[in-house]
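The following blocks contain the structures, represented as structure tokens.
Here, each number is a calculation from the coordinates, and none is a lab measurement. Please read these numbers as outputs of a predicted model, since none were measured by experiment. Cβ atoms are built from the backbone, for glycine too; each structure is taken alone.
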Structure I
Amino acid sequence: MDAKLILQHLKKHGQLADWEIASAMNLTVASVRECLSKLSAKGDVSQCTVIRFLDGKPIEGMLCRIAGTIPPKAPGRKPNA
């Protein structure tokens with residue numbers, strides 16, 4: 001049940017970290033990571049391990065997005081090739 005809701009949340013909001021999904025959906029980080037691992041095994045979600053530093057403390061998590069999607073390009077001028 002949670003896996004379908006997480007997949008819908010990722011489709012709506014794009015690339016998110018596991019702790020962002022957990023706080024937005026009022027779930028535990030452990031349950032979100034378990035669902036994301038199952039979705040990744042099925043090929044529905046692409047995930048990678050990231051480390052972010054908040055107030056100088058490293059926080060390790062998973063960054064996830066729907067498999068096969070590419071984030072939009074950043075706005076602004078692009079260098080000439």
Structure II
Amino acid sequence: MKLDDLGQGALAVIAGITGGRGVLARMASLGLYAGKKIRVVQTAPFKGPILVEDVATGARTMIGRKIAAHVEIRNEEPR
């Protein structure tokens with residue numbers, strides 16, 4: 001499953017990131033990498049960006065749909 005498939009409020013763990021060096025560098029600069037637990041805070045309408053939150057730190061960042069399509073995730077149930 002890809003990050004851009006998730007709905008608002010969903011919890012997930014990043015399983016891997018595909019794509020070129022640009023995508024990997026961008027995600028690393030945001031502190032998002034394999035094993036990181038995230039929550040989708042908001043999805044913009046009309047294929048706009050996705051606001052995600054790092055569950056451990058509470059840091060929030062917007063990710064464009066094209067980059068989100070490169071992020072493989074494992075769905076996680078809320079606790």
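Please compute relative contact order in percent (Cα under 8 Å, 6 or more apart) for structures I, II and give me the label with the greatest value.
Details: I: 32; II: 43.
Answer by largest value of relative contact order in percent (Cα under 8 Å, 6 or more apart): II.
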Inset, instruction - Rank structures I, II by Kirkwood radius over Cα pairs in Å and report only the one at the top, that is, the highest. - result: I
Inset, instruction - Using the calculated result 0.5 for distance in nm of label points 7 Å out along Cα→Cβ at positions 9 and 25, pick out the matching structure from I, II. - result: I
Legend entry - Test item: helix-only ellipticity at 222 nm (-39500 (n - 2.57) for each DSSP H run of 4 or more, over all residues; to 500) calculated as -4000, pick one of I, II: II
